[in-house]
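Below: a set of structures, written as structure tokens.
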Structure I
Amino acid sequence: MSDPEVLVIGAGPAGLVAATYLARFRRRVLVADGGAPRARWIPVSHNLPGFPQGITGEAILRRMTEQALEYDAVIERGRVERLQPEGDDFRASLNGREIRVRAVLLATGVVDHHPDLPGVDRAIERSLVRICPICDGYEASGKAVAIVGQDDRGVREAAFLRTYSDRVTLIHTGSAEALTREDELRRMGVELIRAPIDNVRLEGDRVTALSWGGNFRVFDLVYSALGTSPNADLARALGAKVGDDGCLVVDAHQRSSVPGFYAAGDVVRGLNQIAVAGAEAAIAATAIHNALREADGWTVR
């Protein structure tokens, strides 16, 4: 490929969908794959449209990658270390070289704050510790569910999961002052435990026990309600506007406050759904293509 026109930063669902759209628009697109998108954590997704029997995160990413490559998008392993405006364009540092592009789409997602439990990564892979009740709360129906939280986000997650089970327990590991809605837990019939978790046992297909102060309890599933941090350092360095939650602020066309700089997926808002990320990526890619067409004089008013 000759010099790219558009740089997509991130090779998760949002970045790969955007790459497919841009490549089909006959744009020269380069995807910087920083490795290990959150979608790889998905053991089996049952709420992605078109896959009623479920599909793994690995399979989702593989299919999306194959589709982008089919239309000659270029995917390169490596992290963009620096991004800066240069006239109407951008200059990015990737794998020791400088790349000049006309537009940039940020699709770097977020980083989960996992509970400090032994073997937590493996437990997430096995779907014993979960991070998204919107994605898989249905699978918690009727089960004994523990939520690990440090503030009122734990209360909100407990309220959401009460849709599916009447056996919900919030294990609050933060300070007493951080939990202000204990009355809501009582109203919903959610048990509250205030204690740090000091041990966990995983066996077979269940969390056999969590312990605090020597007391062990058995749960079928554990949810983390510890939040996320957006990967928005490159956006902040450009001076792009971010919200109080650290997510990038964009308009209806996924445009940031910096001209030519777009964003899609989890780095934009907190719903953290593949279907949403894909829709935002399609909107962003189309807006980028149309903006470049207009700049080149290929639009009719």
Structure II
Amino acid sequence: MPRSATFVRTALRTADTISPALAGRIAYVLFFRTRPRMALRDQDRPTDLAARRELLRVRGRDVVTYRWGDGPRTVLVIHGWMGRATQFAPLVRELVAAGLRVVSFDAPAHGASGGRSTDIRDWMAAIEGLQLRFGPFDAIVGHSVGAVACLTAARTFAPTPLVVTISGAAGPMAMVDRFAQMVALSDAARDRLARLFAARIGETPASVIERFDTAAQPLPYGTRLLVVHSRDDQGLPDADSVRLHRAHAGRSRMLRPSGLGHNRILSDDDVLDVVVEEVTRGEHPAPDAISVARTGGERPNGRTDIAHSPLPFV
């Protein structure tokens, strides 16, 4: 464990013995830390330069949006916490080569966008803004926190034929729980962190599940799901992705490779092949047909045929 992480864990453990409420408050501040910002990687610069950039007003702040390609079908890709849109550069290149248009954004305090703080409400507002500008989307792909955002959007205001989650979760409380585990919070301190997290976004712990948990509130029956999560992901283990996959039995498939961690998975050739194949295969149902089932669930026998693959699907 890095020295800084060891120090934080020791300091939180000490605070926890004095006051779990204090430890929960400190953990809350650390949980929403956005620095250091992820730098633009050299190999992603050509894709960054090829993008058509615009500004989108999101909850009183401008965020940078990106657009690649001019295809008739549009895919939205959404980065995660302490990430940036150009993390998807390998996927963007593949999708544009397949004749698709790809759009994305840098959330506040991320990538090329300004600001020092943010939360999932900004992700949701940015998705809504891009939906108005470029939607409806033929697919939405989200990484980490972006996966939670795209699932919620697809359930509520951005119906789409396909959602792809990468290194994600069914809902944000899995991320709160993982952070609490990583810094060794007591149950009382973890509960304090969960309440503070929920209050920040105008919710309670119970209403966070109702609004943002897509295993508890499944996608509309017309939406397919591809769940991609590396078995060795230490940042966010795949247990909640498994829960998400099982909640959509019959219309979800899950790819569980090994050795790709939390971020490397975004540039793995085998993973890219599967995602591109899923986005481009078959005819998609019209978004209007999907929107009639926003309450979630699945029609009887509404199964999706899944082609055989040598990769570790479940």
Structure III
Amino acid sequence: MASPDRRSHTTSSTSDRHAVLVAAAFGPTPGLHPLPAAHGPEQSWLRAVALGGQGRYAAARAELARVRRSGGVWSSSGASTEASLLRQLGGHRVASVSDGRALAEASALRTGSERVLGAWCDAATGLAADALGRGRLAVCGSLLDRCASALDAAEAEVGERAFVRQRIRLSWVGAESALAAGDFTRARSHADRAVELADGFGSIRHEVKSDLVRAASLTGLPDRGPATNLAADVLARAQEHGLIPLQWAAAMLLDGLGAGDDAGRIRDLCATTIGRRGGRFVTPPAC
């Protein structure tokens, strides 16, 4: 597997350090490693998000422990991110505990700030994904509707650009819920919306994940070619940027589409790397 740019940033400037972490977590350099040390809960959270995207689960968990100790809205965000890492490994049941804690903490803050609402929506969308992973489609749909309504109300006041990341995640889970229900038309609609939003968001990781969800939604077409081609493109981009969990997921999809032995080989290599970096699948992947 190819490695992304590994340039180290050792700047002592707080603003420069923050910019580097934002670019790794939600920008153009998601595979950057090593990352600069974090100062404060926000930077620790950004660092954890970037590490999780790279499949560095043990390092991400250590950073999230610091975030959780900070309390307030960052504690909620830390719990949501912790749940996301658990879900990536198939731990939907235990993830729901962290997401539930995140939702309770964000709700208890009782403020109308964008940051708190964003954290609340992250937790609600996470709980929806947890429910989906456990086959509870009605619960998933109800949580997605609540989150969409909260975003609609907030965006009427502050504008749509304030919650783009939350809208992307909402579209991901909406597409996955539609796939679980066998509604490929609705899944493609949600996936297309995620791709559209991600295109203007500036995060390579979100672009790659959105295209992965779209590839899955295309599997309902009679011709598997579009799904296979897009999944192969996602695999290449995830590999280029060091996004091991997304690379693993794309290889899984390609293997399911019968794309050849190479997809299975890459899937197994990614699973090995994930294990070496502290990730433990709830159900061990087939090798």
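Values quoted throughout were computed directly from the atomic coordinates according to the rules given, and no laboratory measurement underlies them. As the structure is a computational prediction, the values presented were derived from the model and not from experiment. Cβ atoms are built from the backbone, for glycine too; each structure is taken alone.
Which one of I, II, III has semi-axes √(5λ) of the Cα gyration tensor in Å, for residues 35-194 alone, as calculated from the coordinates, equal to 25, 19, 14? The partial results should precede the final answer.
Details: I: 39, 21, 14; II: 27, 17, 15; III: 25, 19, 14.
Source structure: III.
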Structure from which 1.6 was derived, distance in nm of label points 7 Å out along Cα→Cβ at positions 43 and 235, options I, II, III
II
To which of I, II, III does the computed value -24500 (helix-only ellipticity at 222 nm (-39500 (n - 2.57) for each DSSP H run of 4 or more, over all residues; to 500)) belong?
III
Using distance in nm of label points 7 Å out along Cα→Cβ at positions 19 and 51, single out the structure from I, II, III with the greatest value.
II
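When you work out FRET efficiency 1/(1 + (r/R0)^6) of positions 75 and 275 (r between Cβ atoms, R0 = 25 Å, to 0.05) for each of the structures I, II, III, which one comes out largest? Working shown, then result.
Values: I: 0.70; II: 1.00; III: 0.30.
If we compare FRET efficiency 1/(1 + (r/R0)^6) of positions 75 and 275 (r between Cβ atoms, R0 = 25 Å, to 0.05) over I, II, III, the biggest value is for II.
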